[in-house]
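Visitor: Once you scroll down, you'll see the structures, which are given as structure tokens.
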Structure P
Amino acid sequence: MLITGANRGLGLELARQCATDGDTVLLGSRNLEAGEQAASGLIADGVPEGRLRPVRLDVTDADGLTALAARVGDQFGRVDVLVNNAAVHYDTWQNAANADLGVVREALETNVLGAWLTTQAFLPLLRHGRHPRVVMVSSEGGSLASMGGGIPAYHVSKAALNALTRTFAGDLARDGILVNAVCPGWTATDMGGAGGRPVGEGAASIRYAMDLPDDGPSSTFTRDGRPIPW
């Protein structure tokens, strides 16, 4: 499996859980050294070394993604699960009326187009997967049903990610690839800040969509396995 933004927070905890359970995890990070350090920390905590493969992965770098997909294809021949976890800008300091659109563009570039690019790059390997899954790590902050003011870059980018989820789910249904969005909940990470739920619980919420049976649902939006309104 491949996890983007996996050198810290939810991505790192997800890598811990999956590698401990016997999965081979490609631990993606923009900075390879940071990914290697993160993997070393997990190994020191008892995660099997052979299950973790740090890889440089910048979701905004189309050429880099293509090159990485080629290397993964040569080594493994397939990807069973892609978790689009990388995200930026929980922009609590601004609102839509005064938003720095440069910040908004950065959020859209990573949170939406990055997930789009990454999915496209690894789609040929997912088609060879044994139980192919794409999981978009979203947020209830992207729900149009409950969205209010504030954090505009985050709100808009996560709403767009939800739309992308449904579009990919429809397009890939014929390939048997399940595509779902997950809200891990407010989690105590660098982005979420102190006071949130334990990171292990947030990661478990993501694993629900990773572990669905082959005849399981696609085009869903859940937290802890329960539906959230789009």
Structure Q
Amino acid sequence: MGSKNKLKRFSDNERFANVIQPDRDTLLAGDFNYRGKWSGFFGNTNPIVVELGCGKGEYTLELARRNPAVNYLGVDIKGARIWRGAKTALEEPVPNAAFLRTHIELIDRVFAPGEVSEIWITFPDPQIKFKRTKHRMTNPVFLRRYKAILAGGGVVHLKTDSEFMHGYTLGLLQGCGIPVRYANHDIYRNSGAPSAVTEIQTFYEKQYLEQGKAITYLAFCLDDL
């Protein structure tokens, strides 16, 4: 993507009503005005579901289309990516879908305790090298941050093409004594996965399937962490 196109997208994001871009200092200072008050942003008290690392927002959008009584918020640091999802949500429109540009490690500065009903993590970078462990989106530090914002019984969904990420997360959960609600190492060959897992496919997921990669899925609750 050319720099001019990126700049236009950044400019669009500034005026899109469904894109929120708090600066890091505001979050660290605890001055983010929507923390604990997301019902004011959405204009209702419906449950909030968050997709972390949402990319172009394909999953966020389709979940929102299917569940109009739930608010969906896609989170990513790449503004040029979330532009696509935000633009589509405005054009259709999909009023219960919005996008937040921020680093995921600040997620507990974005939401108050218990403010989020569910979390989706779709095709994250597995960060395979040992020195990248701290960046894995299901490492213990991140899991504690997710627990801090999830309501009781809130579910975390992990969908990935990485057998490593699937196995790492499964082993970590078992080692911490966290019950796994559902695990499937190949959702399209083994039946039983929820419809939202098998019926919604991102652009990259379709490419992975063409390459013959298995798509894995985990669902778990962090109440016991």
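Just so it is clear, none of the values below were taken in a lab; they were calculated from the coordinates. Please read all numbers here as calculations on a predicted model, not as lab measurements.
Visitor: Name the one structure among P, Q that Kirkwood radius over Cα pairs in Å of 18.0 was derived from.
Guide: Label of the originating structure: Q.
Visitor: Among the shown structures P, Q, from which was the value -10000 of helix-only ellipticity at 222 nm (-39500 (n - 2.57) for each DSSP H run of 4 or more, over all residues; to 500) calculated?
Guide: The value was obtained from structure Q.
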